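For reference, the structures are reproduced in the following blocks.
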Structure 1
Amino acid sequence: MNCLICGRLSDNDEFCSFHLAAYKNLIQQYDAWRKGLGISWKDYLREIEMNSVTGEWAREVASYLYKKEEAKDVG
C-alpha cells in the first residue's frame, strides 16, 4: 500500500515511515498540549499545521488529519 499523503510505499495501512514517525510524534505530544492549553484534537492539528517551526512531515500529517476531522464534521 502507498502512503495516503505522499504516495511512497507505506509501512502500515496509511503512512510511509516518514509520515508515520511524524504521526506518532503528534499523538505523543497532544496530551501535553491538551493539558497545557486545554485545546481539542482538531484545534491542536490546526495549530501544528500553522506553526512556522513545524517540520514538513508533521505539517503534512496535521493537515491530512485536520481535513479528515473536517470531513467528519460535515458528514
Structure 2
Amino acid sequence: MEQKLRSIVARIAETSPDFDANANLRDALGVDSVRSLEIVFEIEKELGLAVPEDRYAEVKTLNDIVSLVSSLKA
C-alpha cells in the first residue's frame, strides 16, 4: 500500500519516489494546496475510496496519507 501511495505522491509532486516518508510534502517536495488536492483525488480514483473533505488537512506526509487510507479502509 505504501509503495502505491508513494508512487502517486511522487508522480503528482514530480519528484523521485525515494523521498522520506516523514518529510512534509509542502516543505520538502513543494506540494502546494492544489497538488495536495490532486493527490487526494488520485488516491480516491486509484483506490476506490471517498476521502471526507474534513480529512484533507491530514495530508502532510506520506505516513499521514498511509494512516488516512488505512483508517478509511478499516
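Taken together, the values in this text are just the output of simple stated rules run on the coordinates, not laboratory data. Everything numeric in this text was worked out from a predicted model, so none of it was measured. Cβ atoms are built from the backbone, for glycine too; each structure is taken alone.
Could you tell me which structure in 1, 2 was used to calculate helix-only ellipticity at 222 nm (-39500 (n - 2.57) for each DSSP H run of 4 or more, over all residues; to 500) as -22500? Clearly, the read-out refers to 1. Suppose distance in nm of label points 7 Å out along Cα→Cβ at positions 30 and 54 works out to 1.3; of 1, 2, which structure was it derived from? Only structure 1 yields this read-out.
Determine which structure produced the value -0.21, -0.94 for log10 I(q)/I(0) by the Debye sum over Cα atoms at q = 0.11, 0.22 Å⁻¹, calculated from the coordinates; the candidates are 1, 2. It was calculated from structure 2. Set 1, 2, criterion relative contact order in percent (Cα under 8 Å, 6 or more apart): the highest-scoring structure is 2.
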